[in-house]
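Participant: In structure tokens below, several structures.
What follows is calculated from the coordinates using simple rules that are stated; it is not laboratory data. Remember, it's a predicted structure, so these values are computed and weren't measured experimentally. Cβ atoms are built from the backbone, for glycine too; each structure is taken alone.
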Structure P
Amino acid sequence: MLNIQLARKYARAIFELAQEENALGVYGEEIAAVAEELDKVPGIWEYFSNPEISREDKKALLKTCFEGELRKSVLNFLYLLVDKRRMAIFPEIAKIFAALSNEAQGILIADVTTAHGLLGRQEKALTKKLASVTGKEVKLRLHQDPKIIGGIVVRIGDKRIDGSVTGRLANLAGGLMANK
């Protein structure tokens, strides 16, 4: 719980800086890229959590990996996290930042689950349809789950639209059981 509170505090700080610089999109891309790249490295979060490794070594690693790739303020933010021994919560900071940024820009995230993925034109059509229904810009986060057999399940916030074969079969079974 404490880590989530700390992550919110740091995410809010970098979010406010990004807003001041009118660069929410750029900050969001860079923060997401750092989180994605670091997640690919096995044991990296343990490395940043290890108190026996000096802060200078951790900063040197970040500098080697990201200098010239990131805005100076984003790199300095990473250095601050190292100095405060908070780098291990960076993945959560990145998620919270993305949520704050999307909210500020009026962007909704739709989690879309299909059995076999979507084609490019299907993805565009779904994005357009969801934008027209919600009245906001929509970004899709695509997932695959063969258990739904076919169709699609869309979740936006706390709303869920289940157009999957599995969902329809469950509704049909429920209706048949109610008529017994």
Structure Q
Amino acid sequence: MTHEIIIAGFGGQGILLMGQILAHGAMLEDKEVSWFPSYGPEMRGGTANCSVVIANSQIGSPVVSEPTEAIIMNQPSLDKFGPLLRRGGLLIINSSLVVKPDGQDRVIQVPANDVAAKVGSPKVANMVMLGAFLQATGIVSLPRIIDALEAVLPHRHHGLIPLNVQALKMGRQFVK
């Protein structure tokens, strides 16, 4: 099976990091992976998105034009990428900042900013969303994502790994 995932939001929400961790975790499970980042020149506050393709066989292109899943962190990103979602695709939205769209069958609403604030840092909203995505898809195991956090995060930020793991686990609770 091939998963073509769009992760989108604004700069500073950890969009690219979320994609990197997901891709690295899948790579640790010996899956074929591509990660393709895109961000505007504005950096923080500007737009940011990435495409992650995870497959059991060779990947033909890193370009995702019709995603099977989308993780959306803000309203402008939903407006841009929501219509591209494949029919029957899974949409996970940050309901702290995004209004649930009409006409989407498979939508998981996660109040990521609110949950992150309860965990103790607004910066882990991305990990809350990633936890929900992992629970919904089963695409990569939580232990491999934790390994990916250790590999991707600079050593100086390893003290934040327990906070990130807590946020991942809390995000999983929003998936039934």
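Participant: Determine which structure produced the value 59 for percent of Cα pairs over 12 Å apart, for residues 107-154 alone, calculated from the coordinates; the candidates are P, Q.
Facilitator: This figure was derived from P.
Participant: To test your reading of the models, identify which of P, Q gives 2.7 for distance in nm of label points 7 Å out along Cα→Cβ at positions 51 and 115 when calculated.
Facilitator: It was calculated from structure Q.
Participant: Sticking with this structure for a sec: Of structures P, Q, which gives -11000 when helix-only ellipticity at 222 nm (-39500 (n - 2.57) for each DSSP H run of 4 or more, over all residues; to 500) is computed from the coordinates?
Facilitator: So the calculation was done on Q.
Participant: Give the label, chosen from P, Q, of the structure having the highest value of mean projected area of the Cα convex hull in nm², for residues 11-58 alone.
Facilitator: Comparing P, Q by mean projected area of the Cα convex hull in nm², for residues 11-58 alone, the maximum is at P.
Participant: Work out the source of 20.7, 71 here, i.e. which of P, Q gives that when Rg and Dmax of the Cα atoms in Å is computed.
Facilitator: The value was obtained from structure P.
Participant: For the read-out mean count of other Cβ atoms within 10 Å over residues 3-10, a value of 14.6 was computed from one structure; give its label from P, Q.
Facilitator: P
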